[in-house]
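Peer 1: So, here come the structures, one by one.
Just so it is clear, none of the values below were taken in a lab; they were calculated from the coordinates. As the structure is a computational prediction, the values presented were derived from the model and not from experiment.
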Structure 1
Amino acid sequence: MNDIIFRTLIPIIILIGAGTLSRKIGVLKAGDERVLSAYVYFFALPALFFVNMSEINLVKESSEFILSAIFPIFFASFLIYITSKILRLKRDSLYLLIFSTIFGNVAFFGIPFVMFAFPTRQSENLATLAAASISLIAVPISITVLEIYKLGESSIWKGIKEVAFRLSKNPIIFSIIAGTLLSIFNLDLPDPISTTLHMLGGTTSVVAIFMLGVFLYGRKYGNILKAAELSLLRIIFLPLIALFAVELLNLEYLEKSIVILMHSSPIAVSTIVLSERYNFHKEVIASLVLISTIGAGLYLNLWLLILGIY
């Protein structure tokens, strides 16, 4: 138990602390996090997704794992929608609930946490597969929600077209699809290219967690209580749905743990940028990212304890 806690909590605390300290002492300045974010978003993470997806054998077991990863997104969205109709919630509240639930930091936080907890190539491949599967569903739904919010009473189809256009230029989506195609057609990458991509993708964990400290420093936070309540959606609600899915499909302990960890990872840091761009509950989202990120090292380990990993 102590071994896994040290492997997860200590690196996260050190890296986030180093990122925060870099802002505090002026090594990095406000806006510098965009450089780190661009590196991870356009280079490190696509390399990780592409090379790992290309090496995964998409057999029956992987199909069940993928199903367990994407099912909670659809089911949670459905439950939130039904609940909003029963309680007659405003559309604005519905959008906030969906956005806060399904847009998790599965790539920048989820993958690093899994790699800290289970430092093996198998766990890295499974974490990548889970993050890729979740991202292909959660990202389009989240952006669609924001586009519809921006449109107000205008045509929903206009928002869907805008989402399709944005996703067509998304490097992460492209790398996932490209890597999957290589796997399906059983095509191997030349060793020098594979090695280079593994080296590039291997920097994702350190840079992404360090970037969180840089990103969260000095921001304006408000509506803390509301944000704390919303954080329960990713701390308890979504992981419970994921637990139901993995138990139903009778996955192995490692697969089960990774699916749960991915769905209980904190809300994505990029939601702050999106909330500012769409003028969508900016202070609430910023506080939600702060609370869920800082608490993640503890509650993710609690989920591992519940699952009996120790």
Structure 2
Amino acid sequence: MGKFYKRLAVLILFTGGISGAVIYLTLDINTLHYLTAFQPWSLFAVAVLLALGMYFDGTRLLHLVRIAGQRITLLQAVQVIFSNYFLALLTPGATGGAVAQVMFLRRAGVPIGIAGVVVFIRTIMSILFLLLCLPLIFYYDPGLLPWIPAEVLVTVSLLMLGSCIFVVWFLRSGMSTLFVIRWTKRIKPVRRRKIFALYRDIRDAVFMMLAAPLSMFRVFAESAASLLSLYSMVPILFMGLGIHFDWNIVVGRMIFINILLYFAPTPGGSGIAEGGFVLLFGSILPPGTVGILAVAWRIAQEYVPFLIGFYFAVKVFGRDFLMNEVK
């Protein structure tokens, strides 16, 4: 257990240091005024949005498991969701999140192979929704990346979506297997087996999605509802300070930040998330507010679910789970 507590202490110091630095560097004479003007109702609204985000995330996982021919309860699905936040924040690049989800699904009676495919599809559904939003975000928010023309950004976004469609078509064809065999011909056997295992998971995920299009559309809609609920917490926090803003631009920039966080190398995107928030919202928020709002957002969207996930991990697996999985 010593290793776990050491990592937890490092996490607390790391995230606490980042939060303190963000607030300190953005501190202003107006900060105290805005803190005293903060409306308590907005915190309640944020809690409701967090609950909605977790609920829709849980129902989409529930339906994905059913598409795969398995059964879990909504409570078990929610435990899987919170476990993702727990280990994602403790591991570099959030790699532990996927491991935790598979572990909880296996505990709920889902075979490990199916659990891996379900977790992969859950991630793909989120990324797909975010990518579909990108063309609209770049078109209506030219100030997001002002040094790149909006037309170029929209074109690149559409090409990314087109690439996703091509990959699905390619995986359905027999050419994909032949390509992987030829590509891995001269690779060491151990690495080759890993590549084939990843290829099979991706191919199985694509086949599973295409086998039940209506059910997958429902899962996609639940993904959108979950993500939009979570991202709407930020404009609600803005409203709690009486700040005037464009709701669509704020949610659009939150989508953009969260796309970047999928590729962040730090645990849970710590540091990159706060820095991106300050960079994207510093110009549209009153002086002295961006640091506090960045920290409030991270607490609501990451640290509260982390604590709930910690509770479920100990309750379901006991302390041995922490010692064995957090390495």
Structure 3
Amino acid sequence: MGFLLFLSSCEGGERDYRIAVFISGEGRLPKVRGFLSGLKELGVKNLKIDFYEGDNTLSRMRELARDLARVQDRYDLIAVGGSLEAHMIKEASGRLRTPVVILGGTSIREWKLTKSLSRPSENITGVDNLNAELMEKRVELFTRMFPNIKKVLVFCNPQFEASKNATRITIRAGRRFGIKVVPVSVRDVKELEYIISHMKEDGFGAIIITPCFYTENFLTTYILHYANFYQIPVFCHSPGLVKKGCHVAYGTSGYEQGYQAAHIAYKILNGTPVEFVPFERAYYPRLAVNESALAEMGVVYNREFITYVDEVIR
């Protein structure tokens, strides 16, 4: 096992804090940047960070979770990128002795990470980004922006609670708003490209992204690439992804979630027991549209809808 020490500063007379950051892969890095920025603004200067990055591989993530569980007493706090990482470190530890802060997670109770969001029970707290719960609102917004699209695809993975929960909500919302939502699980990039390349001939008009580390990884590297090539609009869960080429998004950015989590961590670092630091809901979800990406594809959409958008990329 190797550690990457990427931030350390020391000034006399102030306590040093040692924090482990455990993330599934590069898709969680905006949360980490927001978290460190938030701690800095709160005046937490003497940070020593050990970085555990899972390279988007479940076997590697489980290995790191076991390693981190063995040495957890070295740390004042463990910051994790999402609910999956929190589940893995909890499972590997048996009983968590070091406080864990989720920088932005979904389906927190479905993962059994606490019995109560208001009074954390497993030495885990953090930001609930509501990404699963917001799927119904995303479907509603989608139908208002693309009224002519009646059949959409969602990529899911039945191994993960976040993906299963969000997919169930999306399918129910589709029935309510008059579109057919079809979940698909893919094994590799070749299969992904095959499915996207044949979407239109099978009657599918768009992709709606559901929250899960599985889809985040494909999103950043493959889904948008193929969707743009085959002229398929994509509705994402983070406004930050609109700047990377996603066509529409509703939610809070990873950076904002991490920044909010820093305030939670600050309370714990200053001695408040985790059970008295409730989970917080992510603040102020925003609707963002990449108008230039839509124009390049020539996709028909309700242009009056732009008046409701919080952020437009032109």
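Peer 1: Determine which structure produced the value 36, 20, 18 for semi-axes √(5λ) of the Cα gyration tensor in Å, calculated from the coordinates; the candidates are 1, 2, 3.
Peer 2: Of the options listed, only 3 reproduces it.
Peer 1: Figure out for me which of the structures 1, 2, 3 the number 36 belongs to, where relative contact order in percent (Cα under 8 Å, 6 or more apart) was derived from the coordinates.
Peer 2: 2
Peer 1: Rg and Dmax of the Cα atoms in Å, for residues 232-271 alone was computed and gave 12.2, 35; which structure, 1, 2, 3, did it come from?
Peer 2: Value 12.2, 35 for Rg and Dmax of the Cα atoms in Å, for residues 232-271 alone corresponds to 2 out of 1, 2, 3.
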